[in-house]
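Listed below are the structures to be examined.
What follows draws every value from the coordinates through simple rules; no lab data is involved. Keep in mind that what you see is a predicted model, and the values were worked out from it rather than measured. Cβ atoms are built from the backbone, for glycine too; each structure is taken alone.
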Structure P
């Protein structure tokens, strides 16, 4: 089972359409993750030699005096031993590019108090044939400290 630890940084851009006090939006962008990946496997096996032996066996003579043989097959299994093999690989501190997408909703509760809910999907390129993805769903409320409910820095 692969183990990994990651940190991500994404640069999403969002777009939406205001409907009354609500602002549904979608977003997408690029992402970069730093991951540590390790995986290991251990295999134990027993080795056998499985074979058949054919032995001609005399069962009698025909009327002329010629011998009559019948082939008798015997099956044998010989234990040759057992073995255990292990393999491990690790890749540390790798920066991996990816992309992000999601959707959300902002809603203005009162003049400068907003509530937001969002779902985000982040997908990275494979590292050591291991796929990385990250999904989050969150909700929060925030307040602006500007006049008329508009965030500072936005021209009115």
Structure Q
């Protein structure tokens, strides 16, 4: 029971055509914006419970799927660091020499907010549902259209 007095509104909504659930984007390459990030930690079922992790939200820029979101988690294990570095480089806000040695994760995440990137996604099955997984992140207009073999191809 709510403490809000709802008698003051005659609120009605039309739910015709409103989709329920989440539909994955088709596999492909999209221009996107780094929309948000949140520092959190991995859950109890993770390979490394309690480890620091960033939850990313990316939004599609333009086209048929404008505004649609892609979500990705990034831990800081040795195997996950290439994704983080690839993202930082793709934004164009860091030079490769700035990414040699330690960096402050919070400052780096804040620096790339609202940056535009080119993201290649695939569709995979997760517990019976189609979900998106990021395959590559590249700078917008890099001329490679997501075809570079590694992040080293993009570094000066």
Structure R
């Protein structure tokens, strides 16, 4: 099921999801959907939608007139379609693997841990306050946002722009 979801093979994924449920592995089928959404799908909202569908399936299968199997098939189909059609990326998996690998290297003394960057010592941290950081210096963080969103209609309300007022 997981490999079919990764390949956007909807019919195969649905077949094996149904088989899992049919043979008593309903919770596992839903768990696989949640794992694939988190591990393989690039849009984090896919995980949110999958979680909502899993919760809705639990609720519907216990509280409505259709049989439990009818509801499970409906929600499984929706889950499979959602995940299979979602753009895929292993970026988060690779980042998690990198940090695990790097942490092991640090623990073995092979490399030094990264330094806390100077920009992290602002008015919100004890180190920053000890260095005299003030809230006024924090506003420079706005320019550091990367990537910057298209627009911020409220920026001028905070930082002053006579035209916007």
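Values as computed for the structure displayed
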{"read-out": "Answer label among P, Q, R for the case where P(r) over Cα pairs in 10 Å bins from 0, in percent, for residues 34-97 alone, calculated from the coordinates, equals 15, 18, 16, 14, 12, 10, 7, 5, 3", "value": "P"}
{"read-out": "Rg and Dmax of the Cα atoms in Å derived as 35.5, 123 - corresponding label from P, Q, R", "value": "P"}
{"read-out": "Computed 9.0 for distance in nm of label points 7 Å out along Cα→Cβ at positions 26 and 58 - originating structure among P, Q, R", "value": "P"}
{"read-out": "For helix-only ellipticity at 222 nm (-39500 (n - 2.57) for each DSSP H run of 4 or more, over all residues; to 500) computed as -3000, the structure of P, Q, R it came from", "value": "Q"}
{"read-out": "Highest-scoring label, criterion being distance in nm of label points 7 Å out along Cα→Cβ at positions 18 and 74, among P, Q, R", "value": "P"}
